[in-house]
Structure I
């Protein structure tokens with residue numbers, strides 16, 4: 001598969017509320033630094049390289065970028081890189097951001113924001129991105145406590161015109177039901193991929209039945225999480241990759257997209273070659289035999 005001529009259009013589209021996005025997007029978490037993300041003292045990425053990757057993503061048809069104000073390293077902020085690279089923004093570009101977590105200037109994590117602190121986080125995203133409203137804001141939570149007060153605070157910001165649509169991150173089905181009783185939810189972001197959180201399979205399907213996008217994170221890195229992929233892929237994944245002449249990351253992205261038309265991919269990278277390969281994964285057509293093998297890896301039945 002030749003990635004140079006393949007664009008994000010090959011992946012198809014889905015609507016986040018009234019905003020149509022291509023199913024292959026771009027995650028900005030890895031953009032501000034080289035090596036592990038979201039750690040104090042991370043090594044800043046070359047600014048020109050980061051800007052070039054963002055501009056190339058848009059050239060390749062990517063119109064969905066996932067970011068957050070807490071995606072930063074010394075000297076680099078994902079939001080400000082996006083602003084520098086892409087403003088004035090294309091009319092069809094959808095920028096999704098997250099609120100809830102926060103980090104101090106040294107990069108250390110702070111307690112998650114309560115209802116009163118969420119407006120300040122939204123306004124900081126607006127400032128960094130240079131926008132007067134945010135397309136989609138995901139409330140990221142930790143644990144199983146009620147999110148009603150926090151989600152209600154974000155719903156008020158929608159009514160005020162600062163936010164267009166709302167989503168959720170790192171949640172359970174009960175959280176989704178609780179939030180939908182307050183305001184519409186256009187997307188759910190949870191950790192998911194081949195062999196990663198197979199217990200989420202039913203939730204992925206349920207989101208589709210409700211017309212809600214499911215947006216996996218760490219679908220390539222798996223247990224490596226923000227550090228990136230940290231070990232060899234299972235033999236079954238390598239077998240499929242070799243059969244198609246692609247790398248295993250592309251197989252992981254393609255499998256994710258096959259979980260349903262509502263599933264979106266937001267692989268992130270600061271490497272131009274990796275970017276083109278990730279976008280090209282949207283055109284990879286897995287056979288029924290491929291899917292059977294990959295599903296067995298996912299369930300831990302083979303190739304582990």
Structure II
């Protein structure tokens with residue numbers, strides 16, 4: 001495959017915002033995952049800025065981040081601001097709120113609804129924006145998200161947020177949120193070997209309603225916050241070898257083939273892997289290959 005652009009897989013919608021289906025997830029730039037696990041040595045600042053600028057030059061116009069993506073030396077939001085501000089008009093930055101972290105990085109309890117404005121304003125400050133394009137409410141085990149989502153809906157009405165989404169939810173939470181305000185995206189754990197969103201009907205529900213489905217851990221799969229394993233499942237390796245591709249590219253190509261409303265946000269700190277991810281949009285899998293990959297179900 002030749003050098004790819006992020007538009008190789010076409011475009012999708014986040015409400016009225018059009019984005020290329022291959023985006024970029026900034027979690028690894030901060031050096032800490034959702035579980036607070038260290039992702040290794042902090043990324044070199046100059047390298048991180050080059051990585052972000054290269055991604056945008058290659059057509060990435062959908063970046064996923066959060067103010068809690070930080071370590072002792074690096075903040076994903078600050079790196080994004082330094083690398084890309086003033087932001088291109090077509091660039092959509094999606095962030096999330098809900099989980100809390102103290103200044104030293106310790107994970108706190110889920111923010112109260114009245115604390116969400118502070119989290120939104122922190123994202124605004126770090127990113128240097130006067131409004132946020134999309135804010136996802138990240139659910140942390142609570143049975144109902146109505147009060148938290150309602151607080152974000154008020155901030156949307158106030159003009160601090162353009163669109164709202166939800167993350168780590170079940171179908172009932174999506175319905176609950178939609179009773180309060182429009183939902184433009186659902187961001188859940190979903191990969192070739194983790195299909196909970198498929199089995200629950202959430203993936204099909206989003207497709208039927210035209211809501212963007214944005215999976216995280218789509219390449220790392222069961223490795224979650226850790227980097228993807230050096231080896232992969234036998235069917236994935238076989239398809240990769242047949243196409244002269246990498247297992248990561250096969251995983252992304254399978255993902256993009258699942259539904260037109262599916263938007264990928266693979267994260268990486270490697271320029272080489274960024275190139276692979278961009279090229280995945282050119283990888284066309286056969287019906288037989290897709291069926292063989294579909295048969296994998298973790």
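Nothing in this text is a laboratory measurement; each read-out follows from the coordinates by a stated rule. Note that the structure is predicted; figures quoted are calculated from it, not measured. Cβ atoms are built from the backbone, for glycine too; each structure is taken alone.
Name the one structure among I, II that mean projected area of the Cα convex hull in nm², for residues 81-192 alone of 7.7 was derived from. Label of the originating structure: I.
Name the one structure among I, II that distance in nm of label points 7 Å out along Cα→Cβ at positions 113 and 201 of 2.7 was derived from.
Values: I: 3.8; II: 2.7.
This value belongs to structure II.
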